[in-house]
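Pasting the structures in now, so scroll down.
We did not get these values from a lab; they are worked out from the coordinates using the rules stated. Quick caveat: nothing in here was measured; it's all calculated off a predicted structure. Cβ atoms are built from the backbone, for glycine too; each structure is taken alone.
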Structure P
Amino acid sequence: MFYDVGIKTIYEDNVIGLLTDKRGGMGNTSPKNTGSQQRGDLSANLFADIGGSKDISGDASLFLVGSAEHTSYSTFTEFDSTIGGLGAGASAKLSDQVTARIAVSGKIKRFEDSRRNSASYGGNFALKEQIRPRFYLKEIYEYEKNNADSPQFSYVGNSIGIWAGFLVAPQTKLSLGYSYLKRDYDDPSGFFATSHTVSAALEYELAKRWYFDTGLDLVTNHASEPSTTAEDNILSVGIRYSY
């Protein structure tokens, strides 16, 4: 069995973003001018992932994991959410340096603004290359089909990302990454939104199985109709227990 349980505090300097089910903001059902006014907010996120794995050969295993999280915003409470999910997949060691992982998952999402309530399913594929004992690269592709109560919040999402991880000290890991996300909404106008994110994350082991996590995401969002660009800088700090 394995599990991660933790809490994070997150500050966004432009919480009315173009993605993450935040179109319009403050109950506005129209995507027009989304993200044109910069508004910051603080949120708290509680999360838990619990699962198990089974070896099927010396170099391959199967896994099953359940997840739950709750996010509460200080001001923009319409984005408060509770999400539960279940995922399953397999991982395999392709060589001494390369590991592959594939998974499928489903989620139920509930928001304070009920129009955003949804059920989603998707999958992901990842490759990890252990370049040096203290350095690795990781590439990820993810797909999500989100079916919301309102078609304005239903979409198909595709994302790709690359990460580099460094073990800078025995208890300290630094990660740098870039990701690109596109969501095509069910809106009759053909509305879509894209996101470019540059990330940095630091993990420090406070004690056995206890970790301090902090991260910074620099996000540039773009909406198609009308053509609108918005930036969102996201800082997070948290404590996590991992087993």
Structure Q
Amino acid sequence: MGTRLYSVVIDCGDHVAQARWWAQTLRWTVVHVDDHEAAVEPSSASPHDLALVFVPVPEPKHGKNRIHLDLGSPTAQAHRDLVDQAQARGASAVDIGQKEVSWTVLADPEGNEFCVLAPDRRVEEPGALAAIVVDARRPAPLARFWAEAGGWRISCESHLVARLRHPERRRPTMDLVAVADPTSGKNRVHLDVAPDIDGEQRAEVERLVRLGARPVDIGQGDASWVVLADPEDNEFCVLSPR
């Protein structure tokens, strides 16, 4: 039956504050909060929408995240307003070696990098989630794995970048971008995939392992999800059918 990309999960010091911050930035809604996680979704969520899930961890952030979010804006003024509003609420400008580019690189209050892209009139509203960006040593082969794991389609691929799109919506895309830095330690941001409600978790785990994933132990214990690493060692979770 396959799996589909279900959520983006972000490790946090204060998961509740982070969920509220991102809900305000994206104009989404906090839909769930407990001691173990907080989730935000688009205010008019559909079955195809991704959730952002924030989970508390004791470890502080170190180094640049290998997965980050890109936000869109329709006009130059909307771009400036989005950057100004984010900084007024605790975001900061960061230099990750981007030099002169058309987008603005910021970090949220806990240091997680994100980008506000150059104005694009096709963007419906300021702050729309435009892309999930994944650092990759070899974008094209990794995109082929994630097309199978996430259920999205490859729309372009080269040795520098590969892009996947959901079959039924234009945004967000999943952009895999070539970087030279190897994976080092557990990622602070990871992806969750899930089988459909009539799927079977174990069968999907076995399928993904055949495609190049491998089981990993990050201390998850006896959890209801299965933790794997993709062919470039990025952790992701296979949830129960839903």
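For which of the structures P, Q does the calculation of distance in nm of label points 7 Å out along Cα→Cβ at positions 157 and 181 return 0.4?
Checking each candidate, the match is P.
Among the shown structures P, Q, from which was the value 0 of helix-only ellipticity at 222 nm (-39500 (n - 2.57) for each DSSP H run of 4 or more, over all residues; to 500) calculated? Display every interim value, and only then the final one.
Working: P: 0; Q: -6000.
Value 0 for helix-only ellipticity at 222 nm (-39500 (n - 2.57) for each DSSP H run of 4 or more, over all residues; to 500) corresponds to P out of P, Q.
Tell me which of P, Q gives 20.4 when you compute mean count of other Cβ atoms within 10 Å over residues 133-140.
Numbers: P: 14.1; Q: 20.4.
The read-out comes from structure Q.
Comparing structures P, Q by Cα Rg over 2.2 N^0.38 Å, which one has the largest value?
Across P, Q, Cα Rg over 2.2 N^0.38 Å peaks for P.
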